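Here, each number is a calculation from the coordinates, and none is a lab measurement. Just so you know, these numbers come straight off a predicted model, no measurement behind them. Cβ atoms are built from the backbone, for glycine too; each structure is taken alone.
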Structure P
Amino acid sequence: MLGTSAAQARSAVLEELIRKDPGRFRVLTGDRPTGRLHLGHFFGTLHNRVRLQDLGVELFVVIADYQVLTDRDVADDLIRHVEELVLDYLAIGVDPARSTTDGTKMSKSRNNAITLAADVDETAWLIKGAKTDSERHISYDPATRPEVSSLLLLAALCQGRTPEQVAADIGSAGAAALKKVVTESVNEYLAPIRARRAEYGQDRAHLRDVLRAGNERARAVADATLAEVRAAMNTCY
C-alpha cells in the first residue's frame with residue numbers, strides 16, 4: 001500500500017501525464033442515489049471530476065441504482081433520486097456531450113449538510129446553527145478548534161484563499177462575524193450552480209434523455225471491452 005508521500009508523488013506524475021495527453025485517460029466514478037449532493041461531495045470529488053473533464057479526460061459517471069434497490073428509504077422513489085443526481089451533475093458542469101452518465105447501477109446523518117440545491121435562507125439557517133466555541137478571536141487550528149476551523153476552511157474553499165487568510169480578516173470579531181462571512185461566501189459561490197440547477201430542473205424529459213444517451217454510450221464501451229476479452233480467451237462463438 002502506498003504511503004501518503006508516495007501517493008502524492010504518484011498523483012503529481014499522473015497530473016503531468018494528463019496535462020500532456022488527456023485523451024489517454026478514462027475516469028470511472030459515481031455515486032449512490034441516496035440523496036442530494038452537498039458541499040462535502042463538491043469540494044471532495046465533484047469539482048475535480050469537472051476539472052478532469054475540462055482537461056479532456058473521458059469521464060464515466062455511474063449512478064449506482066442497483067446498490068440502493070433494497071434501501072427502503074430510497075427504493076420507493078428511486079427515479080426521483082436518480083434525476084436529482086443528474087440535476088446536480090449538470091448544475092456543477094458535467095457536460096453530457098463530453099462525459100457519460102450511466103444510470104444503471106458533511107454528514108447527511110446529522111441533517112446539517114449544505115446541499116447544492118439548498119436555497120439562500122436554508123444555507124444561512126444551517127450555518128447559523130453550526131457549533132463553534134467560546135474563544136472570540138478567530139483562528140485556524142484544526143487540532144484544538146475543529147468546529148471553527150471547519151467553517152474557516154469552507155469559506156476559504158469558496159473564496160479561493162487559505163483558512164488563515166480568512167481568519168486574519170475576521171480577527172476578534174467573533175463567531176457571529178465568522179458565520180456571516182461563511183454564509184456570504186457559500187451563497188455567492190453556489191449562486192451560478194443553483195441557477196443552472198433550477199433551469200435544468202424545468203425539463204425532466206431532458207434528464208431522462210441524458211441518462212438514456214449515457215446508458216447507450218456506456219453499453220457500447222462495455223460491449224467492445226467484452227469483445228476484446230472474448231477474443232483474447234478464444235471464446236468468440
Structure Q
Amino acid sequence: LILTNHLHRYAAAVVAKGDTAWRERWGDAVLHLYRDIANPQADALYPAHRHKDFFVGHSWASGLFPSVSGRNQESSSESVNAYYGAALLGEALGDDRLRDFGRLLLATEIRSVWKYWQVESDAIYPSVFADGRVVTNVWSTKVDALTWFGSNVEFRFGIQILPVTPISEELLRRSWLTLAADKWATASSTCTEQWRAFLLMAEALIDTEMAEKAWEAATKLTLFDNGNSKTNTLHFLATRGPPLP
C-alpha cells in the first residue's frame with residue numbers, strides 16, 4: 001500500500017552511534033529514509049512530516065488507499081519509536097535540526113497516545129468501550145477494539161507496547177498499566193511466548209514487585225518476537241528502577 005507505515009522505523013540510530021564505519025557509509029542513505037517522515041528542512045524531495053497530523057497531535061500510519069472510515073493508526077508505540085529514532089539519529093549524526101524536530105514529533109505523539117490509545121478512568125470514550133482499557137486502532141471517524149490480525153487480548157495490548165526500548169518507560173504510564181494489566185492477566189499466562197515477553201516488560205513498569213515476578217517468568221521464555229530478544233527482555237527487566245508516576 002502506497003506510503004503506508006513509512007514511519008515504522010526506529011533502529012538505525014543505534015547502529016549509527018556505535019559503528020563509525022557504518023555511519024560514514026550509510027548515514028546519508030538513512031537520512032533520506034528519515035526525511036521521508038521527519039524532514040526538518042524545506043526541500044522538494046520530502047514533506048516536513050508525512051504522517052504527523054499536528055491538528056489531532058498524532059500520526060496516521062495509513063497511506064494512499066480509500067476507506068469509508070478515513071485514515072487510521074494501529075500501533076501507537078511504533079510511531080512513538082519512529083520519532084524517538086529520528087531524535088536519536090539526529091544526535092548520533094550531529095544533526096541538531098533533525099534531533100530537535102524528532103523531539104517535537106516525539107513529545108506530541110506521546111501526549112496523543114495517552115489521550116486516545118491508553119484508556120484510563122478519565123477516558124473520552126463511553127464506559128462500555130472504555131472498560132477495555134485500550135484502543136487498538138484510531139480512525140478519522142471511529143475507534144476499534146480489534147487489531148488487523150486478530151482480537152486476542154495480547155494482540156490488542158501488545159501492539160501498543162512493542163517495541164520495548166528506553167522510551168517505553170515514558171510512553172507506558174504506570175497509571176494506565178495498572179488498569180491494563182488486570183485486563184491481560186489471564187492472557188499473559190496462556191498466550192505465545194513472543195507476546196508474553198512484551199506483556200512482562202510492561203508489567204515491570206508498575207512496581208518493583210511486579211518487575212521481580214516478570215524477571216522470574218521471563219528467564220523461562222525461549223521464543224521472542226522479531227525485533228525483540230532474550231537479551232533485550234532481560235536487560236529491560238533488570239534495569240527497572242523506581243517506577244515513574
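Structure summary
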{"quantity": "Distance in nm of label points 7 Å out along Cα→Cβ at positions 60 and 180 - highest-scoring structure of P, Q", "calculated": "P"}
{"quantity": "Percent of Cα pairs over 18 Å apart, for residues 156-203 alone derived as 20 - corresponding label from P, Q", "calculated": "Q"}
{"quantity": "For -17500 (helix-only ellipticity at 222 nm (-39500 (n - 2.57) for each DSSP H run of 4 or more, over all residues; to 500), calculated) the corresponding structure among P, Q", "calculated": "P"}
{"quantity": "Structure (P, Q) behind the derived value 1, 6, 11, 14, 15, 14, 14, 11, 7, 4, 2, 1, 1, 0, 0 of P(r) over Cα pairs in 5 Å bins from 0, in percent", "calculated": "P"}
{"quantity": "For distance in nm of label points 7 Å out along Cα→Cβ at positions 148 and 172 computed as 1.3, the structure of P, Q it came from", "calculated": "P"}
